[in-house]
1. Work out the source of 21.5, 73 here, i.e. which of P, Q gives that when Rg and Dmax of the Cα atoms in Å, for residues 240-391 alone is computed.
2. Quick one: FRET efficiency 1/(1 + (r/R0)^6) of positions 152 and 168 (r between Cβ atoms, R0 = 30 Å, to 0.05) came out at 0.95 when computed from one of P, Q, so which one is it?
3. Output the label of whichever structure in P, Q has the greatest value of Cα Rg over 2.2 N^0.38 Å, for residues 136-335 alone.
4. Work out which structure the value 20 belongs to, where relative contact order in percent (Cα under 8 Å, 6 or more apart) was derived from one of P, Q.
5. To test your reading of the models, identify which of P, Q gives 17.1 for mean count of other Cβ atoms within 10 Å over residues 232-239 when calculated.
6. Given a value of -9500 for helix-only ellipticity at 222 nm (-39500 (n - 2.57) for each DSSP H run of 4 or more, over all residues; to 500), point me to the structure among P, Q it was derived from.
Structure P
Amino acid sequence: MASIYPVILCGGSGTRLWPASRSDQPKQFLKLVGDRSSFQETVLRVKDIPGVAEIVVVTGEAMIGFVADQTAELGVAATILVEPEARDSAPAVAAAAAYVESRDPDGVVLMLAADHHIAQPEIFGEAAVTASRAAESGYIVTFGVQPTVPATGFGYIRPGAPLLDGSVSEVAAFVEKPDQATAERYLLEGYLWNSGNFAFKAATLMGEFAAFEPTVADAAKAVVAALSLENGLGRLDREAFGQAKKISLDYAVMERTTKAAVVPAAFAWSDLGAWDAIWEASTRDSDGNAQDGDVDLHGASGVLVRTTGPYVGVIGVSDIVVVAEPDAVLVCHRKDSQAVKILVDGLKAKGRSIASRKSASPSGAETLVSTDGFDVELRRAPAGEIVVLPASTVQLLEGGLELDGGVYAAGAVIPLAGEARGRAIGAATLLVTKPR
């Protein structure tokens with residue numbers, strides 16, 4: 001069996017998950033479902049698949065720190081390829097495919113989005129092996145998820161004739177997001193959700209790019225020819241990358257190729273595209289409530305409540321979403337989760353920076369006292385955030401802190417002889433006294 005090269009695409013900011021997800025803190029790096037981010041869960045899903053040779057992450061300059069910190073947190077090595085600009089998915093995928101082909105002419109790419117949630121990683125692993133074997137035979141294989149509901153927010157795949165040993169099928173058609181009646185018909189007719197994850201030989205995909213979108217193929221080869229890796233990090237050449245047409249992989253190749261195949265996958269899958277999807281993927285109590293942070297619920301049902309800032313109390317309501325950040329609060333009905341994008345677009349139209357960036361002061365350092373000898377700062381850190389602390393005395397006022405292999409609870413006083421990095425457990429509040 002050929003070696004497998006997982007390629008994780010790490011772009012986008014997830015505006016429908018505002019105010020938690022913004023350009024400076026994208027959704028794939030947030031711990032929205034459980035104790036790890038969706039990016040980390042993706043890394044863990046692929047690292048132990050039989051035949052994996054090298055994990056490759058394609059991301060932007062602003063996200064390098066997130067990728068490096070979160071892979072280090074897992075103890076997993078990855079090669080990071082940095083896009084100089086966003087040009088949709090095709091140029092990024094082509095650059096990764098060209099990189100893999102340069103390393104291993106027979107290499108199989110397992111191309112995955114960083115922001116998806118898959119509840120059964122072992123079933124995913126089995127599907128990935130099946131897809132990779134089909135890719136060795138020259139197919140470009142997409143993962144088609146067996147639908148559980150007639151969802152209107154996903155594209156669908158109509159499977160065709162069985163291929164090879166019947167473990168995969170031809171793609172008879174890719175179809176756009178349907179209306180409700182059409183989605184119900186698709187379920188009855190055996191259509192699959194299009195997950196947007198793929199397996200293919202790097203050489204096969206590069207051949208299709210050369211046939212359909214030669215500027216994309218040529219640009220990918222040029223950036224790899226000029227690529228220099230240092231400690232696993234390589235920046236793609238801006239001028240060469242900019243020669244690629246701005247186009248998605250679906251339009252560039254998948255809707256035109258005769259090599260498309262689909263592997264049916266039985267794992268529970270979500271693209272975590274909006275807050276109703278986060279509620280669906282979260283652990284819920286007997287009343288259907290999902291909560292994270294400093295929250296109390298009374299007489300509530302079917303609600304999602306998440307806070308990294310203030311305490312939130314919810315009484316006597318049903319089927320709503322409450323998301324509280326230190327600088328912004330969202331309240332909406334669960335069924336209106338997709339409309340969050342409209343809210344964010346409105347903020348952008350008004351020139352409000354809160355649409356794209358988290359305000360520095362609420363979650364950063366606030367100086368309380370400054371003397372000739374000391375500064376006393378109040379710092380707040382959202383759950384899971386990495387905090388860098390100077391030589392100081394730190395008093396943990398609330399939450400928890402994982403620091404230098406130890407775990408500290410509220411009330412702890414921690415002397416630091418030098419700079420230290422820690423991770424907030426829950427929303428943490430710290431009093432930092434440092435010499436001037």
Structure Q
Amino acid sequence: MNDKKFSVKVKNNNTKNTVTVVLGAQWGDEGKGKVVDMLAANVDIVCRCQGGNNAGHTVVVEDREYDFHLLPSGIINPLCKSVIGNGVVIHLPGLFDELEKNEKKGLTGWQNRLLISDRAHLVFDFHQQVDGLQELEKGKMSLGTTKKGIGPAYSSKATRNGIRMADLLGDFSLFADKFKTLVAMYQRMFPALDVDVNKELERYNLYAERVRPLVIETVSYLHNSLQAGKNVLVEGANAAMLDIDFGTYPYVTSSNCSIGGVCTGLGLPPSTIGEVVGVVKAYTTRVGDGPFPTELKDGVGDQLQSLGQEIGVTTKRKRRCGWLDIPLLQHTAMVNGYTRLCITKLDILDTLPEIKICVAYKRNGQKLPNFPSSAAELSKVEVEYLIMPGWETNIENVREFSKLPVNAKCYVELIEELLQVPIKWIGVGKGRESIITRE
């Protein structure tokens with residue numbers, strides 16, 4: 001028997017670390033949209049990787065305020081593509097409504113730069129009905145969901161009877177069969193569920209043609225773009241403490257909004273990721289139910305809510321407000337591996353004579369070595385605060401770190417020291433120009 005030598009030519013799949021990720025470091029509403037809008041000026045592609053229209057990002061450009069729920073915040077940039085990845089669940093009526101509303105505010109040309117994954121799952125109106133019915137069933141144990149159908153849609157995905165964009169754009173008779181089967185399953189579970197199947201199928205037949213020009217296979221598109229040297233920016237929706245694995249379960253969302261969701265939600269390997277930017281509000285807020293160790297239920301909390309205009313973009317509910325929580329941020333930094341931080345809304349603290357920072361959790365006087373894994377345990381922690389003097393000066397027009405009041409600089413530097421992550425940007429106002437960049 002003759003030995004044969006085989007020469008195998010291996011394709012080089014190495015790409016530069018040209019993917020930058022922006023993630024919420026708390027319970028959401030940190031101001032990720034503005035950060036993405038700022039960074040999108042220097043990238044070729046902006047991506048959403050998970051969540052649905054339960055997310056809400058606000059971007060202020062001059063006198064216009066854009067609200068995005070499914071659209072990547074980078075859609076404003078006319079020079080870059082916006083990708084809605086396979087990990088996102090999409091409510092098509094909501095998507096087109098969002099596009100129309102932002103068109104009226106001045107968004108143009110989105111048809112030429114919005115791309116949607118054919119693997120993305122669909123959220124239907126009956127998913128939203130089910131979301132509300134499930135919350136009613138829980139009674140006092142409700143989770144405070146947005147009732148946008150996100151949880152039921154991800155449940156369908158995990159149960160493997162979900163319906164993807166590719167199903168909608170394929171053989172419509174097969175789509176109709178899957179749709180009827182899914183509706184029938186939910187109606188067995190919730191007899192009160194009201195769905196006009198024929199009317200919905202007629203509606204989605206129209207949506208199929210409307211969305212078809214936007215849908216592509218995004219995994220190969222992104223890899224080809226990286227091979228060509230394109231810069232990619234990923235916009236995480238929700239935030240780390242709402243992550244289904246690492247957040248305050250069960251008071252969480254239904255997707256991985258930590259760094260892992262970037263890989264699974266777009267098909268990007270970890271080796272492509274360079275910078276991971278954690279966005280941190282200068283205080284803490286959360287919408288919905290669940291434990292909140294530093295929550296303020298007094299006049300200071302009301303003041304933060306009022307000055308910060310802390311109203312949910314999606315839900316229109318008042319956000320609960322509290323002091324900055326370092327143990328929480330240390331936990332999310334450990335999971336996400338932030339390389340840079342952006343502190344937002346520092347100006348909201350301008351009028352406070354003193355500011356508190358939670359530096360440790362305790363139980364029976366003893367410091368906890370790690371962030372609690374259960375909501376019940378987190379609700380019982382004792383909080384250790386460090387008290388700092390405020391700066392009691394308007395900083396909205398400051399554009400250089402050196403020109404901030406001494407106490408404001410000390411606040412930023414203390415956060416940096418406690419988290420051991422460099423703070424690159426500091427937000428001091430609503431507009432896209434109201435950001436201090438530290439050299």
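1. Details: P: 21.5, 73; Q: 16.1, 48.
The read-out comes from structure P.
2. Traced to structure Q.
3. On the way: P: 1.34; Q: 1.25.
When Cα Rg over 2.2 N^0.38 Å, for residues 136-335 alone is calculated for P, Q, structure P comes out on top.
4. Details: P: 15; Q: 20.
Here the read-out was taken from Q.
5. Answer by label: P.
6. Q
We did not get these values from a lab; they are worked out from the coordinates using the rules stated. Predicted model only: the values in this text are computed from it and were never measured. Cβ atoms are built from the backbone, for glycine too; each structure is taken alone.
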